[in-house]
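The next part holds the structures, each set out as structure tokens.
No lab work stands behind these numbers, since they all come straight from the coordinates. What you are looking at is a predicted structure, and each value in this text was computed from that prediction instead of being measured. Cβ atoms are built from the backbone, for glycine too; each structure is taken alone.
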Structure 1
Amino acid sequence: MVKVQKGFTLIELMIVIAIIGILAAVALPQYQDFIARSQVTRVVGEMSSLKSAVESELVNGTLPTTADELGYSTSNLVAAAPTVSFNPNGSGSLVNTLNGAVSTSINGSTITLTRAINGTWTCIIDDAAAPGWKNKFIPAGCDAAT
């Protein structure tokens, strides 16, 4: 009479647990980086939605002074509405700091959308105050502050 093995041996279970641990050690930091990048991209998108309102105000001959008059909706990723500052010649900027419910690695970074006199917009991200900033967090269309 031959006895047939039922179930897994202890060493087989330990190998599976070790493999899962290694995969988790690699995947968790990648996931956290993905979350940080998506949060930066989200705030840039929320701020970029104000550009058309700024253009409309400038075409009508008025200078925007607050984000509320541009139709800004509050975000949980920032503590306050963007700072709006425009000159009579049309140049100016929208500035906001990531300091709400954001990843700790990007907390404190500042996003600046700047409009030149000719109507072109640039996006600059200042990461000086962000403790764990990585350049891969910068979304397409933005540059790092020098």
Structure 2
Amino acid sequence: MGDFKTGMYVGVFRHNLDDKGRLTIPSQWRPEIDSEANAFLALPSLEHYVNVYPPKMIAQLEARISQISMGDTEGLAAVEMLMSMAHSFSCDKQGRINLNAALIQHARIKKSTVLLGKLSTFSIYSDEVYDALRSKTPISREAQAEVFKRFGL
């Protein structure tokens, strides 16, 4: 069983879907292949992109979801809706993945994508959605400094 790289998901990468609808993950983000634990979980975001959770984060996500009370019908319905579009996948030996059609449609991906590292996870955007989200009112340096202070950075 192979081990996963201990690297982080950082940076912005632009990649195209190939003719078979596969997307190449940046080499520094790829797990070592030959592992049954080479499973990622892709979930839709509210802003029309896809959040990708690596194997080490899936267990944490499962633990959080399992804490939803059986009586919390709203919480259970939200999880059902989220998981109905979820997709589990692995990288092939060339570092390519296939997203399901529901997530590609949700993220409005046609051909070109943006992969954005978020340290412990990464997100996949269509070029159009990424550019539109980035063109919204940017965070000021002062607001950014306040966020960094809040997290002790």
Item to complete: Of the structures 1, 2, report the one carrying the highest value of relative contact order in percent (Cα under 8 Å, 6 or more apart).
Response: 2
Discussion item. As an exercise: helix-only ellipticity at 222 nm (-39500 (n - 2.57) for each DSSP H run of 4 or more, over all residues; to 500), calculated from one structure in 1, 2, equals -9500. Which structure is it?
Written reply: 2
Worksheet item: If P(r) over Cα pairs in 5 Å bins from 0, in percent, for residues 54-101 alone is computed to be 4, 17, 20, 23, 16, 11, 6, 3, 1, which of 1, 2 is the source?
Response: 2
Practice prompt. Kindly point out which one of 1, 2 the value -0.51, -0.57, -0.85 was derived from, the read-out being log10 I(q)/I(0) by the Debye sum over Cα atoms at q = 0.11, 0.12, 0.16 Å⁻¹.
Written response: 1
Fill in: For 2.2 (distance in nm of label points 7 Å out along Cα→Cβ at positions 14 and 118, calculated) the corresponding structure among 1, 2
2
Response to the item:
The value 13.5 for Kirkwood radius over Cα pairs in Å, for residues 70-125 alone, derived from one of 1, 2, belongs to structure 2
